1. Taking -3000 as the value of helix-only ellipticity at 222 nm (-39500 (n - 2.57) for each DSSP H run of 4 or more, over all residues; to 500) derived from one of the structures shown (1, 2), identify that structure.
2. If you rank structures 1, 2 by Cα Rg over 2.2 N^0.38 Å, which sits at the top with the largest value?
3. Upon calculation of relative contact order in percent (Cα under 8 Å, 6 or more apart) from the atomic coordinates, which of the structures 1, 2 produces 19?
4. Given a computed value of 0.93 for Rg/Rh (Cα atoms, Kirkwood Rh), for residues 33-120 alone, which structure among 1, 2 does it belong to?
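Each value in this text was obtained by applying a stated rule to the coordinates, not by laboratory testing. None of the values given here were measured: they were computed from a predicted structure.
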Structure 1
């Protein structure tokens, strides 16, 4: 069968999106995140997995409390650096923090990164109890309170 014949049999209709596909994150404010010295710009949420996509900014000399990713978190370091002891990533570095791992990154000089979380993050108190579960809904609420979520269409059915 020729390509032209296949094209006639398998016609695909292009549907124009109802909302713009692009927006400028530089127009979003840096919103305080879950611990002092951290800020975010929420880019997207996944209401089914609880995951979210964001820009994350961390001030110098901030050490994260131990936390657990339910799903993988992928990121690209845009400015500065962060890491785990001798394992460091500077601007341009890609990271995949695997789900199920408890870790505690630090950033002596501060960092800005693009991050995609494929599920919620669980933060711990010093005694090992759960301090916070950061999921898509939690992130949307923080962004909405800051007036920085109008570009996201998300329905949590509650």
Structure 2
């Protein structure tokens, strides 16, 4: 089988991480992050199950848009168990200005991602407003596991038209 797509070289011979942000950087040039919401909250029954902690334990809630020049590309909601994160990374996580994939790379976190679900869904009011569309969205949920513990749970969503030739 011959690959005929465009090959993007890693000219600096550095390890390239496999996050959505890295893919978007290749497609669009440097992308940015805009934080919609970030705060601490007590885990309820649903969120405690997502990150495998007890109800009432504190989690870092983070909602962001990854964009290029104001054009939203990906919406991401993350639940982060800070107590399970490297101490030196915690302030960057709380600040919410760096995509999580880049933080994993920056702090050399030995972890794995486990994709839980990939699906098509109708957009909620937030997605309709942010992306200015009511079309279906592709979403995926995954967890990052470090030292056999869930460190974070993330849901990423983007309009299905992003996979068409029109984009």
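1. On the way: 1: -3000; 2: -5500.
Clearly, the read-out refers to 1.
2. Working: 1: 1.26; 2: 1.08.
Comparing 1, 2, the top value of Cα Rg over 2.2 N^0.38 Å belongs to 1.
3. 2
4. Details: 1: 0.93; 2: 0.96.
Of the structures listed, the value fits 1.
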